[in-house]
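Participant: Each in structure tokens, the structures are laid out below.
Computed from the coordinates by the stated procedures, all read-outs in this text should not be read as laboratory data. This structure is a prediction, so every number in the text was calculated from the model and none was measured. Cβ atoms are built from the backbone, for glycine too; each structure is taken alone.
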Structure I
Amino acid sequence: MMRATLALLLLLAQAVAPQPASRSGDDTGQIRGRVTDKETGLPLPYAQVTLTERTLNLNRVATTDDAGVFRFTRLPPGKYDGMVTPGSYRSTHEIQGLAGSPKPTPIELTKGAIREINIALVRTRAIPVRVVDEFGDPLSDVYLSAYRPPAMNTAAVPMQHGTDDRGRMRVPGLGPGRYIVCADTIGIGGTQMVKNPIRERLLRTCYPSAANEAEAEPVTVGTGPVEEIEIRMRRGRTFTLSGVVLDASGVPATGARIGLSVFTANSSSGWGGIRVGQDGRFRITGVRPGSYAIESSIGGPDRPEDRRAREAAFVPIRIVDGDAEDLVVMLSKGVDVPGRIVLEDPTQPLPKSQGSGFMIRARLDGDFLSGTGSAQYAYLRTDRTFTLTGIFGRRTLEFANVPDGWYVKQIRYRGDDVIDKPIDFAQSDGAASLEVVLSNRGAMVTGRVVDDLGKPVRGAFLWLLRADAEAVTDPAVHPRTSENGEFRLGPLRAGEYVVLAFASRVRPLERDDRARTAKLTALGERVRLTEFDERAIELRVIKEEPR
């Protein structure tokens, strides 16, 4: 009787006990769902789901169970995004946005709402690779990486562990598509102070035996197994970099840090630990032809033993067919440059920036390197201010993630408009502030894109190059053409532009690729715009191989 009474009381307590999701005044919600294999529909246990709400600084991680189910509970209202991976130590499936698209759409969660999200991950494949020398003999401890053309600005698969004794390795984690596969050795060279360093060595090679990505042959990955490819590595002459590091006063910078970064069409990598002698001199051997940057610094808060303010340098160098000797790396003292964003019409609301937020980049004048190069960054704060920290050298300003429908019209510094001018902030007397003026009123370019038969081209890619700028910069990204081939660009700052249309995505325009820039400029439509000009043009698609 006692047992029956206790059981009855327990059941009654469970029946009336308040549940977290239904408790009065509880405004939290849930995001739950299931992760499966897209090919088979089977659940993926141990998949990892991350959830983020940036305005609330909320980050959570969940792991799927045996049925592929995940659940996030007690979530406050907000806009959530996240990523889904196959799980730790797995490269069996592609990483995907939580909303099921390459660019995840925020999941809006209202008070007490429950959102069901089901994700089907795409299964990946591997490319079997054999690396050999010029005689066909296998090469071990060679590292491989794969990139998706044409963008090639991010490694689809980072550099992998080295090949085995047979010269073989599989490059895993690749979804359907075309890839550029490259082989390389680790390290740039050495700093040995020897008179006759070894000049010949293996050079970075892309499949099948290309000197760079532009000359490489893409490898196609489908839904089935991929046949083994062979990379025959090139061997060639290497060179020496030598010179001296001087501090801001012109004295040899004893104890300075120095590193060498190598820049390719798709990435950059650094090599540090280069020895600087008591006289400030350095020597780097075994440097292969390519684009590099010497980066050096001394002092600063991370090196209290130096007991001096930080000084730094960034020197771009191109190695073609000879040594670079007697280089002078002059360190400069950096300054902190405050700034703010102002609106041409302060009564207008400014939309929220996309991506990681409104970004200000300060890049050294004359920097020809691909990618970010010498750029130093600052992000816009909620009060529309920013600070560029430790800026040295003559720099031009660039901007990313400008809100849709807006553009940078002016950059004011010490009473001048410096939007297209390099600035040496360190030469200014005292700290001056930057004022970046945004506008949503300007010139417009509209029109349509047609093929050789005059038929409209849907989904054409548009580039907009500023023709009166001295430096070659990445083309502005704009929406693709509509169903009937129409497009609308703007608002734009007054000036001269070249508008180009491509039927498919093509490789990025490198900063120092003058030959390709001249070719594309001649093929595009040149447009000169005044402040509130409106121009209508018709473009023909440019045929360029989508490498």
Structure II
Amino acid sequence: MKKTALFALTTLIAACAGLQPKIALNTAAAAISAEDLLRHTTVLASDEFEGRLPGTPGEEKTVHYLVEQFKQLGLEPGNPDGTYVQNVPLVGITGTPSATLKSGGRRIALKYLEDYVAVTTQFKPKVAIQDSPLVFVGYGVQAPEYGWDDYKGLDVKGKTLVMLINDPAGDETLFKGKAMTYYGRWTYKYEIASKLGAAGAIIIHEDEPASYPWSVVRSSWSGEQFELAAKDGNRGNVPVQAWISRAKAEELFAASALDFDEWKAAAASRDFEPVELEASVSFSIRNKVRHVQSRNVIARLPGSDPKLAGEHVIYTAHWDHLGRDRKLAGDGIYNGAVDNATGTAGLIEIADAFTDLPQPPRRSVLFLAVTAEEQGLLGSAHYAANPLYPHLKNLGVINMDSLNPWGRTREMQAIGYGQTSLEDLLQAVTAAQGRVVMGDTQTEKGFYYRSDQFNFAKAGVPALYADGGNDVIGKPEGWGAQKGKDFTQNDYHKPSDEVRPDWDLSGAAEDLQALFEVGLRVANGDEWPVWKEGSEFKGVREQSLSPK
């Protein structure tokens, strides 16, 4: 009897000891609540913060708020210099463009903001090109690994390139099939135009492949634009970067006796040859140029294991949005509530959960709120190029951008599914929640290349970008997906992206609890996250970790 009682007592003690870490985890995760998430989001998305544009009073208020929140949580400064900020030198360019489009000796009307937008990234008071021949280069892609070249040896110097948005998709034999590659991003298209020495580059906007309406182009590409403060003043960049509407592209092609849809279809073939349009364009952009010292905000929770505290798990979210447009009648403040006050609030909430643990994880955790994401992922690009802690010691990055405001879901989406083993950890964590992880439902939109984890991925650091699901519990099938579509069409990058009374952030809180546990497992684990076979970032990581 004594032996039996002793065995039972020992078993009970062991069971209780095993429960303690789980209890501690659940207690810490409970610090992430829908109520606190809404509270932080409401502050960051308030009119007082003026749309959180870098280089404005809105930045000052945002940075101050984040620093104070991190201090209150007891986190130490993330910058080894003893501050909570990393300076990000930017150049703000406010351009006033004019454009003239000619075909067959006659002008084709071009209305700024209605038909086209145009900017320059060169730090000059004026940039102009005169009567530059227009040439249609399909998708504008040079991808030797896919056996693809849209230029076929064309000398583009002095010419302005006209390109389709996205990359060839739909046919599984092309690129990654339906899933967009980086070749489909507008950033790549301007980069290749710069590399080849073109005078200008014009992207044809279409709502469906771009995944947003023309109004987003209009709001995002007008007003002050920011660039990292390059020493050469970006003189190597293509002088004019422009977009035109599909309707204006159709008119342009028709003026050259070409059918736009026929040539768009032809561009989806490796045999496509660039075609000179019977047209030319002139651009003149007058610029106001100012230098801005923006800031990334960073806090650190030191690891509890002295041998591992120099290694880090990083959580990221961008704090910035589009500011305000005083020319708009009525409400001109781009509050950016979903995008990305929710993600920034989520960063604070996850930091809160980590500080509620009875003991910090073995490795250190960084909480990084980056600037100028809306301007082309500039804050994360600056950090990735100037890391405060070596990338070789960074185990992984978990990024949050636009959380789900519609309630609890049966799933989470791993954007760019199939990239890293972090997805497997997320799968295990969500399974314990009674949920699943799915690949993103719109792979053709290339969302993995459109948020801040991408810059860390390019540096080789395994990076997870998870999004909320669409299957909302208690709602009809398709309800959540329709909510997402409505937001993109009506509120994305518009002043109407504000905190709404019908929001339900319980699902966002549950998603954040999952991401908290993923990061905690990495910070305490024995195995480092890795890129999966087939990921374009796998070789970068392996090369950086290999003995020199």
Structure III
Amino acid sequence: MMDFPLTLPAIFRHAERVFPRREIVTRRSDKSLHRYTFADWAARTRRLAGALRQLGVAPGDRVATLGWNHHQHLEAYFGVSMTGAVLHTLNLRLHPDELAFIVNDADDRVVLVDETLLPLWEKIAPHTRVRHVVIVGATAGVPGFMNYETLLSGAEPFRDERDLDERAAAAMCYTTGTTGKPKGVLYSHRSLVLHTFAVCMPSGMGLSEADAVLPVVPMFHANAWGLPYAAVMMGAKLVMPGPHLDAASLVDLFVRERVTFTAGVPTIWMGILQLLDANPGAYDLSALRAMFVGGAAVPQALIESFEKRHGLKIVHAWGMTETTPLGTVSHLPFDLAGAPDEAKFQLRAKQGRPVAFVEIRARNENGLVPADGQTMGELEVRGPWIASGYYNRDDFGDRFTDDGWFRTGDIVTIDERSFVTIQDRAKDLIKSGGEWISSIALESALMGHPAVAEAAVIPIASAKWSERPLAAVVLKPGASASADDLRAFLAPHFPKFWLPDAFEFVDAIPRTSAGKFQKMALRERFKNYQVN
């Protein structure tokens, strides 16, 4: 067999030659739509690669992006890597000080910045060593900066077809944990290509040329879950929402562009469900075959509400920055097609089974846990697109086992069908009287109450039990419920010692840059709260 390298340029060349007439649609900042074909995109991508070479970008150099989901960002996804450089997507929701640290730690040489994000960049720039700043989306020149369109128009298309080393770095993202400095994860060409195959498989996300894909998940968040690479490889239409991630704008694009596939974090779908519930029958979403959800646990009630009230299917998945990110997907097993609806919904609310080439196990203080669906342990994973270390860091050896598995920090159960259920992050697990309580299970159940919009559960101090659960609850507009109501709602589903000792009704739950509940902020807010 030929030793053919698995690289992103091979995906690019395939799309360029086979799917030139497929379309890429972007909603601009002013809400107008930009349309062009894969052929147009490929020509501009080659010009971007040529322009980067003219700027002195060499193989291995880092080129950063600070931008929303749009066609120019897709050009960077392939144009940067085509030259042998490394694409570094910056999370625009981070604090400027944190972004400056990340830019310097990665040693970014060039950064592509959306014109609308120039005020953010100007807070970062004085603290960085970036050589060239290119403004994307500007209709006219911005004094002191290079213009993206001018740069492309003056560049020769990149035609260097020499094969890259498939094990060389192609892209990088930084984790955004709640403690310590962000950690960089380098993705090789090989890992991204293999991950792309997994995404496209039916047991993954099942993409094909017939799809119109709208990634709500930002392109700066874990490679937009691999969807830009997968859509390009399969020749699927791509619909980019730009900065407009409100429910009305997204649903408008779903309808207008006949979107078949979309993906994002649970908070996005909570907003869309509220819009659809408030306007029954107002939107034709018949083309939408699947909405993938990850980044946080999805309440079973949300899955049921979309399907029963609107005929829309949510598919649960799990992954991390360190897993590129796809790890597990919750597709219904073939032999359970005829199971009762309640059993199906319960299974689909789990994080799912590992995709091919991702291997899983869980461990607690007693060793590897049995696959009984009951015993909790920390999830460990390995596979060809799982990180084996962090960029420029040697102080996180405890995240990797001696025999080569990555310790995720997620506390899970694994059942006999290999379905993973995340019970908590290790740092969020509530340990009461020596027993573990899953905050995620309590949150998911609470969000099934008809009066509850959102809920987050955290540990509070207890003189007797060490820790007890407190539930921070956001009620739906116009709805009401008491602590006793919510405790009674939970009681039939959990052991008595799991039930929260306290309920606090709040206006909103703080979120991380990825849209997850920021429990650290809640723990700080209620740090002096104590029960018996």
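Participant: Work out the source of 4.6 here, i.e. which of I, II, III gives that when mean projected area of the Cα convex hull in nm², for residues 45-108 alone is computed.
Facilitator: Computing mean projected area of the Cα convex hull in nm², for residues 45-108 alone on every structure in I, II, III gives 4.6 only for I.
Participant: Using Cα Rg over 2.2 N^0.38 Å, single out the structure from I, II, III with the greatest value.
Facilitator: Max of Cα Rg over 2.2 N^0.38 Å: I.
Participant: For mean count of other Cβ atoms within 10 Å over residues 133-140, find whichever of I, II, III sits highest and give me its label.
Facilitator: Across I, II, III, mean count of other Cβ atoms within 10 Å over residues 133-140 peaks for II.
Participant: May I pose another question? If Rg and Dmax of the Cα atoms in Å, for residues 325-500 alone is calculated from each of I, II, III, which structure is the one that comes out at 17.2, 53?
Facilitator: II
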